[in-house]
Structure formats: C-alpha cells, structure tokens
Structure I
Amino acid sequence: MKNIILAPSMLSADFNNLQKDIDMINNSEADWFHLDIMDGVFVPNISFGFPVVNHIKKLAKKPLDVHLMIIQPERYIQEWQKAGADILTVHYEACTHLHRTVQEIKNAGMKAGVSLNPHTSVSLLKDILPEIDMVLIMSVNPGFGGQSFIKQSLLKIAELREMADVSNPTLIIQVDGGVDITNHKEIIHAGANALVAGSAVFGSENPEETIKILKSV
C-alpha cells in the first residue's frame with residue numbers, strides 16, 4: 001500500500017488559537033507541518049516569518065515542511081535551519097543558481113525541495129532531479145489559500161513521476177493547491193505521494209478524520 005505523506009498547511013490554521021491546531025496535528029495521522037513563507041514580492045501576499053516558525057517548532061512533534069515563496073531564497077538558508085525547518089523548498093522560478101541553492105540546503109542538514117508554479121514545465125527539472133529530495137507541484141497559482149485545483153496538474157504529476165522513476169525513484173512528489181477529499185485519490189494515482197491541504201483540513205468539522213481520509217488511497 002502506498003504511504004501518503006499528509007502536510008496540513010498552517011496558512012489555514014486559526015492564528016487566534018494556534019496551539020489548538022498544532023496540538024490537533026500532533027495528535028492526528030498527519031506527517032508534517034506545511035509552512036508557506038510569502039514575501040509579497042514573489043507572490044502577491046505576505047504570510048509569516050522566523051518568529052512564528054520558531055514558535056511552531058517549539059510545540060510541533062512532527063517535521064516542519066517550509067515552502068519559501070520568496071525572491072532570493074538563498075539569502076536565508078541558515079536562518080531557516082536555525083528556525084527549525086526540516087524540509088526547505090525553494091521555487092525554480094526564484095533561483096538563478098538552483099543547483100548551488102539545493103547544495104546549500106543539504107549542507108545545512110535539511111532535505112531540499114524545488115517547487116514549480118502552474119505554468120512551469122516539469123521537464124526543466126531534468127538536470128537537478130537526481131539531486132533533490134522533493135518536488136512540489138503547485139496546483140493553484142501561489143499566494144492565497146482556498147483556490148480550485150488546476151486539472152492540468154495531473155498530467156504534470158504523471159510526467160514527473162515517469163522522470164523520477166528513471167533518475168530518482170525515491171523522489172517525493174508533493175502537491176499543493178485545491179487538494180481535498182474529492183480529488184486526492186486521482187492526485188495520488190497520477191503519481192503524487194505527498195499532499196498539502198489547508199482549508200480542506202482546517203475548514204472541516206472533523207479535521208483529524210479529514211486527515212485520515214486524505215491519507216487513504
């Protein structure tokens with residue numbers, strides 16, 4: 001049976017009672033905490049930075065999956081490691097020297113991920129694929145939660161899985177954007193093995209049960 005990694009997106013958590021939602025994830029079948037870092041430049045929104053991540057790290061009993069939606073992410077690699085990131089994902093579109101950035105992430109002791117916006121072809125990752133631990137396919141335009149899943153993403157996931165089977169069979173293919181209990185199975189069947197879900201989890205009446213459903217194939 002396929003082991004699905006489920007990472008609830010803290011962007012959709014209740015920041016008036018953050019500890020309650022952190023405790024829920026700790027007690028659930030979720031695998032990671034997904035943290036979206038936005039700078040208002042690379043994407044048209046601003047989220048949270050080092051202090052919030054530091055706070056979550058103190059309470060979290062599971063790895064922190066940090067997704068940088070920022071320009072020049074290479075400037076802050078050491079700082080994110082100190083803040084508690086276990087997985088650090090940068091955008092292909094934001095890195096002039098992607099290979100160097102990936103190596104710096106790994107040298108800092110974190111797993112390295114690369115994210116692609118909806119318009120970016122997975123074929124552009126051919127040369128870097130053997131070097132990375134994860135690819136994050138954005139299945140909505142990044143910046144805001146609650147958007148609808150872009151169906152074309154299924155073809156990208158399948159194409160990426162074919163590429164990975166050749167050059168990096170252990171690659172984690174993560175999908176973020178519009179993931180919910182109505183489409184998670186077709187996303188997994190296309191080749192994904194990690195899902196990010198925000199409003200689908202935190203907006204449900206029973207988040208822990210929703211997490212369990214999202215991890216089922």
Structure II
Amino acid sequence: MEIIDISVPIRPGMIVYDGDPDVHMERVKTIAGGSSANVSRVDFGVHTGTHIDAPVHFIDGAPAMESVPLDALIGPAHVVDATGLASHIDATALSQLAIPPAERIIFKTNNSRLWDLDRFSADFIALTGDAAAALVQRGVKLVGIDYLSIGPKGNGVATHVALLEAGVVILEGLDLRHVEPGPYRLACLPLLLVGSDGAPARAVLMRE
C-alpha cells in the first residue's frame with residue numbers, strides 16, 4: 001500500500017495564516033547541558049499547518065475539538081481536481097467539477113504552489129458560502145483544502161459556519177503538490193486538545 005503524507009511540517013519560520021501566532025521551538029533541557037535527555041518546548045497557534053477546525057472556531061458556545069467525530073477523519077476520500085480554477089469555488093464552479101458521490105472531499109487547487117513561498121499569501125482559492133451549502137446538501141462528512149483556510153480571506157465566515165453548523169469536519173492546510181486527483185483512503189488524527197477551537201493533525205492518503 002502506498003502511503004502519502006499530506007501534512008505540512010511544523011517548524012519555526014513556516015507560513016502561518018495572517019495574524020496567527022508564529023511557531024517557536026526551543027530546547028529547554030539538553031544532554032550537552034547535563035540533563036539526562038533532550039526536551040523541547042513548542043509554542044504555536046492551533047490553526048498552524050495541517051489542522052482541523054472545531055465548530056467553536058466560528059460558532060460561540062459550539063462543541064470544541066474533543067467532540068469532532070473520528071469516523072469523519074478516517075475512510076474513503078476523493079481528491080478533486082480544481083487546479084483549473086483561477087478564482088474561488090462557488091456553487092457554479094462546484095457543479096462543473098468532477099465530484100463523485102463521496103463522504104470526504106479534498107480539493108486540490110493551485111494553492112499547493114503557495115507552500116513554495118516564504119510568506120503567507122492572501123491570493124488563495126477557497127470555497128464560498130454557497131459552495132459550502134451545496135456540499136452540505138451532498139451529505140459530505142469532511143471537506144479539505146490545500147491552504148490555511150477553507151473560506152476566502154476577509155469573507156470566510158459564511159463558508160465555515162455553513163459547514164460547521166451541519167457537522168461537516170473542516171481539514172485545512174494540506175500539501176497536495178505530489179498528489180494526483182482520484183480516490184484514496186484518508187487517515188487524519190488531530191491532537192485531542194480539550195476545549196480548543198482547532199488542533200494540528202497528521203494526515204495521510206493511502207491507496208493500493
């Protein structure tokens with residue numbers, strides 16, 4: 001079985017969403033300094049790199065990360081080729097994409113090239129609110145995308161709320177540069193951060 005890691009490595013200096021905390025990592029104990037083991041401290045926002053959004057991220061009082069269903073994060077998934085789109089995925093564009101019946105949809109867009117930059121780019125492809133509503137009508141359990149937000153910068157609330165209110169899990173920050181569109185099996189496990197509005201995750205795609 002082929003296993004493809006679609007996670008973005010977490011490291012100091014990496015790209016983070018505009019205004020989010022930067023990544024800081026330091027060794028607080030070292031063998032060289034006389035300790036019996038090396039021990040590091042890391043400090044970063046919960047929406048860093050590849051991560052899951054909890055409903056409370058955009059809906060005050062909604063469930064947090066400990067309530068995100070694991071069954072949505074493991075199972076058959078389809079990577080949809082949206083690389084031909086030059087603007088956001090609205091309901092019209094969504095209807096023109098080759099999306100088979102699937103509970104887990106991952107959009108591969110031109111965003112993947114943005115991981116090659118050394119800074120955050122606001123010029124990323126995202127889902128509009130009406131596209132999110134259309135995916136809810138399809139009965140999806142999970143929607144993923146290859147940059148740091150599923151919704152457009154400055155106008156992403158409707159997208160997030162439409163998905164999160166319906167119980168659809170949002171998986172953001174995927175690296176799909178080396179992934180061909182098509183069917184896979186997804187395995188994605190976020191950290192169990194109680195009360196958090198999001199959590200970093202390790203995500204892989206598998207196929208025979």
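Here, each number is a calculation from the coordinates, and none is a lab measurement. Note that the structure is predicted; figures quoted are calculated from it, not measured. Cβ atoms are built from the backbone, for glycine too; each structure is taken alone.
Structural remarks
- Among candidates I, II, the computation of helix-only ellipticity at 222 nm (-39500 (n - 2.57) for each DSSP H run of 4 or more, over all residues; to 500) that gave -9000 used structure I.
- Mean count of other Cβ atoms within 10 Å over residues 48-55 - structure with the largest value, from I, II: II
- When relative contact order in percent (Cα under 8 Å, 6 or more apart) is worked out for each of I, II, structure II gives the greatest result.
- Among I, II, structure where distance in nm of label points 7 Å out along Cα→Cβ at positions 8 and 64 as derived comes to 2.4: II
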